[in-house]
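Quick note: the coordinates plus some simple rules give every number you see, no bench work behind them. Just so we're clear, the structure is a prediction, and the values are computed from it rather than from any experiment. Cβ atoms are built from the backbone, for glycine too; each structure is taken alone.
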Structure 1
């Protein structure tokens with residue numbers, strides 16, 4: 001979990017609503033809920049995956065899943081461990 005938090009430092013833009021993850025058999029699934037998907041979000045997600053890969057001790061498959069909308073029951077990230085939740089205003 002700490003690796004995901006470290007990788008996300010400085011990469012959480014205003015578009016990000018929530019980040020969660022789960023880990024299973026050498027694979028990490030990142031779930032990112034956003035207000036809107038745009039080029040900046042895609043770049044931030046790519047950077048997050050890159051930074052997370054760099055923090056691993058060996059090769060790990062990292063899959064990212066971007067969801068446009070509120071981190072509610074429809075968000076697949078609800079099943080993961082939340083590491084970031086934006087304060088809704």
Structure 2
């Protein structure tokens with residue numbers, strides 16, 4: 001049996017197209033990198049209050065992103081938000 005926290009961790013870093021089971025490419029990895037960068041910069045766990053299905057819903061279908069705190073260095077915030085852009 002898989003550990004549900006491992007699945008949640010993976011789902012929390014997936015790009016919207018991956019969560020919707022659509023074709024993906026290296027741009028999907030860039031999205032995940034943005035989530036990985038967000039974690040140490042905010043000292044937070046992504047989508048901590050949501051289960052994996054809720055993450056799929058809000059990221060994959062409602063097009064929501066993690067909150068970038070105003071206190072975050074503007075250059076870092078730009079890098080993260082660029083990783084989460086829909087088009088490159």
One of 1, 2 was used to calculate distance in nm of label points 7 Å out along Cα→Cβ at positions 26 and 58, yielding 0.7; that structure is 1
Re relative contact order in percent (Cα under 8 Å, 6 or more apart): value 35 computed from one entry in 1, 2; matching entry is structure 2
Given that helix-only ellipticity at 222 nm (-39500 (n - 2.57) for each DSSP H run of 4 or more, over all residues; to 500), derived from a single structure, equals -14500, which label among 1, 2 identifies that structure? 2
